[in-house]
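Pasting the structures in now, so scroll down.
Readers should treat all values here as calculations from the given coordinates under stated rules, not as data from a laboratory. Source: prediction; values computed, not measured. Cβ atoms are built from the backbone, for glycine too; each structure is taken alone.
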Structure 1
Amino acid sequence: MGIEMSSLAQNVLSNLESMPEPGGFLKAFDPLTGETKWSVPIPHYWNGGGF
């Protein structure tokens, strides 16, 4: 497929300590100004959004 899997895995493992912790945010912003009004941290980078 053109992807060298062994070098990809080695690259990930060698940079593992410098990678940020996974996480995300649920944010509300003012569509007129683009200013963030509030933000709530989420422990994972996936979420269901807000209802």
Structure 2
Amino acid sequence: KVGYDGHFHENMVICVESYTGGIGEKEGVKLEQQVRITKTGVELLSDFAIGSFN
């Protein structure tokens, strides 16, 4: 089974991860952002700007 069928609740802290790499390759990049669920959306808790790779 793939995915998450649970529920998010206000004040939960979760990590959102993404991974990219070539199929069958030994190397890739995993990026992670930590967020807190709020009443109206999310609050970014991570302090590393992913866009700073440019």
Structure 3
Amino acid sequence: NLISGLMMLAASVIAGALWHGFGASFTFYAGALFATVSLVGLLFLRHPRGENRD
């Protein structure tokens, strides 16, 4: 819980800095970019269906 809370605090500070420095729309575009990068990473890291995970 400590690490999760610290990361959420860091994310909020970074989002606030982006909002203050570049405006609201840039902050949401950055969030969309991070979500897209995460999704692409998950798609490449998932296991094939027929393969045994032992």
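Observations
- Structure from which 2.2 was derived, distance in nm of label points 7 Å out along Cα→Cβ at positions 10 and 26, options 1, 2, 3: 3
- Among 1, 2, 3, structure where helix-only ellipticity at 222 nm (-39500 (n - 2.57) for each DSSP H run of 4 or more, over all residues; to 500) as derived comes to 0: 2
- Once distance in nm of label points 7 Å out along Cα→Cβ at positions 18 and 42 is computed for every structure in 1, 2, 3, the highest value turns out to be that of 1.
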